[in-house]
1. With distance in nm of label points 7 Å out along Cα→Cβ at positions 56 and 128 computed per structure, which member of P, Q shows the largest figure?
2. If mean projected area of the Cα convex hull in nm² is computed to be 13.2, which of P, Q is the source?
3. For structures P, Q, calculate FRET efficiency 1/(1 + (r/R0)^6) of positions 32 and 184 (r between Cβ atoms, R0 = 35 Å, to 0.05) and state which one comes out highest.
4. Looking just at mean count of other Cβ atoms within 10 Å over residues 112-119, which of the labels P, Q belongs to the structure with the highest value?
Structure P
Amino acid sequence: MSPPLPHASALLAEASVVKDAPAQDLLAWAERRFGARAAIASSFGVEDMVLIDLARQHAPSLRLFTLDTGRLPPETYELMEVVRKRYGVTVETYFPERARVEALESTQGYFSFRQSLAARKACCAIRKVEPLARALAGQQAWVTGLRREQSVTRTDVATLEVDSAHGLLKLNPLATWSSRDIWAYVRANGVPYNALHDRGYPSIGCAPCTRAVKPYEDERAGRWWWESAENRECGLHPVR
């Protein structure tokens, strides 16, 4: 029987030595401390591509997983294949439970998420939140591409935090990076990215819930655009 996982708060205190470190150093610390007991969550947006590129250099043991909701745009699937081939990595893919999706679409329809905020969150819970719990089972920490600049719901994102929903340490190495920083890294290192970014989509999720944004809008304005800005989260990253 494996020993119990250290409490997430204790891990947060332990990780404080790298709280203000550059992203690559934070990833290297996670590699030394957790190895395969830490995982990178990727939706294959441009931030996640930077994380993948950095992790291959500084934290190659970390798992890489994605949540396939069944409603992703084809460009995202194409990029997944590019990542597998270029980086030689396994992309662990978690799907929603088939019975729950069938029940949702049979009773609520194919576009139930547009009926109300509660209906949209119910769809996200089935397609994203529950699969995430399975992906994180047995882990000690996970790594995300959250950035403070992305939206009004993320302005307080810390580089290190406790994920109380799963009892894990959560690392956000790019929290302080600007969009300019992200794209400068991509161009300097030839990092592949989703073709939709070149068509005005700074943030990419499920196809029917994502649209291009206008120049003056924030990066996540195209996600669930029919909702108010403070509600544009799916439940993977609870807003404080």
Structure Q
Amino acid sequence: VAALEQHGPHLPIDTDNVASVAVCERAAQAAPEKLLCAPPIHYGFNEHNMDFPGTISVQAQHFIDYCYDVAVSFARHGFPIVLFVNGHASNDPLLQVSARLATLHSTAACALISYWDLAKEDVEEWRESEYPGGMDHAGEFETSIYLALDPARVQMERAKADYRVRTTWHYRDLMGGSPVKYVDYLSKMSKDGTGGDPTLGAAWKGERILETVSKAIIEVVDDLRSLPYGPRVDHH
């Protein structure tokens, strides 16, 4: 599940889709007996980016309902586990609702991961950009992934660092956000849509992310399979 949105002047608008599909396909190819990679949900909740061309946004409730329907459909066809692999940060809180409702209203265990959360320990070993902020949006992290997957589509000559305003309690970074959750229109905070330092992006970093995350997805599925699913009990 991802989004079609601006990613600064240097990255394509399909960045979230390309990255999330890549980690899912690698995981499925590595463990075909365990995983089936479904076609992606390309569009997400993106109102905050609508001042930048190329961004498509789906209303929050529509998005929740749509993803819920997709998950429940898989459950009705006998899939015991449905895992949303999210590639767009603003989808996360909405997908949490979709996944929980699908679990409660179907026979499947439906879970959610945002793929970058599976790379945190590895990223700590090689990160060069400042924390927090250097890996916010179209920064070192996402630029590295696209350089690893399709460098011809990355315009590094247009990349430049843009650290957004950071306070004690409010900041943004894929490797760990602030305790205060606040999102306004991005055009108020960024001149070109970048958040972080894309100039530090490198293909070898992206390859490490892709390998780390794809392996972790397999482990997540194994973990979900091992959970002790007991019968529901009414304690009234």
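Read-outs: derived from the displayed coordinates by stated rules, not from any lab. The shown structure was predicted, so the numbers you read here are calculated from the model rather than taken from an experiment. Cβ atoms are built from the backbone, for glycine too; each structure is taken alone.
1. Greatest value across P, Q: structure Q.
2. Corresponding structure: P.
3. P
4. Once mean count of other Cβ atoms within 10 Å over residues 112-119 is tallied for P, Q, the winner is Q.
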